[in-house]
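Got some structures for you, see below.
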Structure 1
Amino acid sequence: MRFRGDFSLHCPPGTRVLLELAGLEEKLATACVGHQRGRFVVVQMPSTTETARDALYQLLYPDNTVIARYLHEGSVVGFSARLIRCIQIPFPLIFLTYPAHLESHDLRKHKRITCCLPGRIRLGDGYVEGLLMDVSISGCQFSIPRKASAPEPAIDAVVELSCELIGSAAQTTFTCAVKRVLTSARRVDLGLKFKEMPQAIRESLVDYLNTARHVLG
């Protein structure tokens, strides 16, 4: 999928970015520092071995072509840019031109439906209230407020998620494995994968997804 014109980059500071620099075979892992729409994107200087550093610095010249890729909500997003300049002081950074368009490739096996359903997740000895932000037959994103008192779940930890699906009067409880934890200043976004679920719960989820697709198109 290609996006042109007025689009959002959805690449907040700290997002892991993979760079392909023209003239260098090795892909470079770095992180986004920030961006200003229509002007520039800033990333950290990639860490390299001392042997590879000289080759990298020789290619960090203005107008050299760079392809950047990062992960956003289950999709690989990529764009082509040109290098504006790199600096070492006060911190080693690379400035790139802001992309004219984005390419997006969905990695998910099942398409997710955007929603906003209240629910709660069991963390440690208690429950934390939050919102179900999207859902598919295989998993969902659940967002909770960031609280110092609530433990942050580990990757692959098993948790219980309870919510009331539209069209169902009862609370539905899912057993999930944590596959992604994204922490911001105010909230924690959890990427959850459903584990084996009873047939009745699966049918309830399928009914909800079919209804949502019919309404949303």
Structure 2
Amino acid sequence: EITVALAIENDPFSQDIRAGVMDDANRHGMTIVIDDKLPRDLSDMTSTLVKVKALKPDLLVVSGHSKGAALSVRQMKDLGVSVNMLAMTHCESAKLHDKEKFGNLADYALCAAQWAPSVTSEGAVFGTAGNYSAIFDGEYGYVPPYQAAESSAAVIVMADAITRANSLDKDAVRDALAATDLSTFYGQIKFSEAGNNIAKPMILRQLIDGKYYVVAPANVATDELVYPRP
């Protein structure tokens, strides 16, 4: 039996993540042993981490924005908490890869993301994901985060829809957007009736020694998952 601990901030975005994790845990027969809601003014995770230390879940999932990500790895070290798998959101915005700030505290954490420069997707604009990253880095002096990539992809999708609609009429453009099935450096773009992109999965990266390695899904993974967390 696989056991899971959740430490999720009590805000709409984070609770949507909790709902998704709960669904997946139930589908795969996992048992939730801790289900803590973190306050928005989060400053201490001791109570949650003491329970994690006592119950020893196989997986700890933390979603508390950048503050929660930073606080969790620091306090896990302070309290001597270890889990076989640590999954987190907001790794990049918390700068967990910054070894001057965190050393190796976050090593082997799993970090969800929408995109990475190493994925194999490509399209007519910018070419490959790696080429987009190189262009962006050359212009702005840093590797693009997924937020920049998805913003660029949104512009590409809108331009494509306007071109296909051959009009700026809002209904024509909306219909063209709904019919989108487009290959881009960001991934395939195709929308459900609800407006969600159903063609591109999220990716999972593992942070090791200050660098992120794509470990899932299998069709875009560049490296093997290290498990259990050393």
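Taken together, the values in this text are just the output of simple stated rules run on the coordinates, not laboratory data. Bear in mind the structure is a predicted one, so any value in this text is a computation, not a measurement. Cβ atoms are built from the backbone, for glycine too; each structure is taken alone.
Odds and ends about this structure:
- Structure responsible for 4.2, with distance in nm of label points 7 Å out along Cα→Cβ at positions 25 and 161 calculated and labels 1, 2 on offer: 1
- Structure responsible for -4000, with helix-only ellipticity at 222 nm (-39500 (n - 2.57) for each DSSP H run of 4 or more, over all residues; to 500) calculated and labels 1, 2 on offer: 1
- Value 2.6, calculated as distance in nm of label points 7 Å out along Cα→Cβ at positions 145 and 209, assigned to which of 1, 2: 2
- Parent structure of the calculated result 39, 20, 15, given that semi-axes √(5λ) of the Cα gyration tensor in Å is the read-out and 1, 2 the choices: 1
- For relative contact order in percent (Cα under 8 Å, 6 or more apart) computed as 17, the structure of 1, 2 it came from: 2
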